[in-house]
Each structure stands twice: as C-alpha cells, then as structure tokens.
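The structures come next, written out as structure tokens.
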Structure I
Amino acid sequence: MGFFDFLLWMLWIYLVIVCIWIFIWIFIDIFRDHTLNGWAKALWIILLVVLPFLGAIIYLIARGGSMAKRQAQDAQAAAQANADYIRSVAGTSASSPATEIERAQGLLASGAITQEEFDALKAKALAG
C-alpha cells in the first residue's frame, strides 16, 4: 500500500464520517422540529431510510434554512437560561451599597427590622 492509497482511504473514511454526521443531524432536526406533525416526520424518516443520500439532499434544500433558525433559537434559549442561572446563584452579594441600603430601608419601613438592625445593615453595606 502506497502513500497515495493511504490518502485515498483517509478521504473515504472522512466522507463516511461526514455522511453519518449529516444523517444524525437531520434525524435530530426532524424530531426537534415542532412544526412538523407525526406523519410528516414519519415520511421524512422513511425517505431517509429508503433513499438516504437523495433524502438528505432534499431535506437540506427544503428545510435547511429552518434548521439554522431552530439551531440559533436553541442556542439563544440556552444562553438565556445560562444567564438566568448565573443571576439566580449570584444573589444580591454583587449589588451596590445603595441597593443594599434601599432594601434595608424597605425592611425598616415595613417593620421587619428595628432601627438598630437597619444601622448595622447600613454600616455593613457601606463597609462592603
């Protein structure tokens, strides 16, 4: 086996991996798409099983744009969920002293804390 044969085998292996990846991505997209009903999903799956390459090309031409939109929406939703989680675990420790004093003032006005407790919270916020 020469060097050229090795490169040719590497090319074929690469193409097989790419084809498998495309089929997996299309199957994932079919089941992730909420605009398709069950019959449409079944027809796409049957087309991909019976005529895999032709079905994949037709799917990418017909629904490729919506694939990208769904992926972008999922990425945006994941980023928003991540940001919400970070905000929830960050708590109020990263807030400014003015916000802490205002929150303590609200507690004092509602009668939840005494003047001494308010003064202690105010001193803690200013030292902070």
Structure II
Amino acid sequence: MIRGVRGATTVNENDELEIVEATEILLRKMIEENSIEAEMVASVFISVTEDITAVFPAKAMRFIDGWKYVPVMCMREIPVTDSLDKCIRVMMHVNTNSPQQNIQHIYLGDAVKLRPDLNTVDQS
C-alpha cells in the first residue's frame, strides 16, 4: 500500500545553501523516523512558498546515498494570505505496510505551527 509521509520546514533566507541544507535535514529525518529505503518510494513532491526562488529544494536528495533514481518534483505552494513564509513542504509516497496512524510526519523550524497535532518527533 502507498502511504503519504508529510514533512515541512522553514528557512530564514532565500539562500541556496540554506534551502538545500534545510531540505536535506528534513528528508533525512523523514527517512529515519519512518525507516524508509529508496526502493520503497514511488515519488516525492516538494512544494515551496512564493518567496523561495534561489534553488530547487529537490537538489538535497542528490546528497542522500541510494536516492538517485527516486522521482522528485518541485512545485509552488498556493499563495494563501497570512500563510507561513519561506516554507518547504514534502509529500513522500511510500510503499509500506505501516498503518496510517504509525506514520511519523516531520515538522521542523517554524513549520511545527502547521500541524502541532502530528508533530510527535523530536526536532533534534
């Protein structure tokens, strides 16, 4: 069965290094907390708010061993009034037998505000 594993993080600046680093930290945490291997992943969607334009955050996946062939796509988040700024969101489509309630969704930085009810994982 395919399950969605969600994650989000924020950056302080529209800076390539900061965006890639924050995205890599988020992806690694999602992978670790859900025991995900690249072969389990059907695809990954990454969205960014309008204020992130310095780099495609999917570049971060290139730094994770074994994830070279995982399909990943970046897109822009809809511009909702008063929404969280400089936010990177990830939706990873994973083949797993884990029940929905056992999936660990990861929210880091200011993104913890998005779903405090789902953020049960230590941010460190």
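Quick notes
- Distance in nm of label points 7 Å out along Cα→Cβ at positions 35 and 75 from the coordinates reads 3.1; which among I, II: II
- Parent structure of the calculated result 13, 49, 33, 5, given that P(r) over Cα pairs in 10 Å bins from 0, in percent is the read-out and I, II the choices: II
- Among I, II, which structure scores highest (criterion: relative contact order in percent (Cα under 8 Å, 6 or more apart)): II
- When distance in nm of label points 7 Å out along Cα→Cβ at positions 3 and 99 is worked out for each of I, II, structure I gives the greatest result.
- Origin of the value -5000, where helix-only ellipticity at 222 nm (-39500 (n - 2.57) for each DSSP H run of 4 or more, over all residues; to 500) was derived from one of I, II: II
- For distance in nm of label points 7 Å out along Cα→Cβ at positions 67 and 107 computed as 5.5, the structure of I, II it came from: I
Coordinate-derived values only; no laboratory data. Computed from a predicted model, the values in this text were never measured in an experiment. Cβ atoms are built from the backbone, for glycine too; each structure is taken alone.
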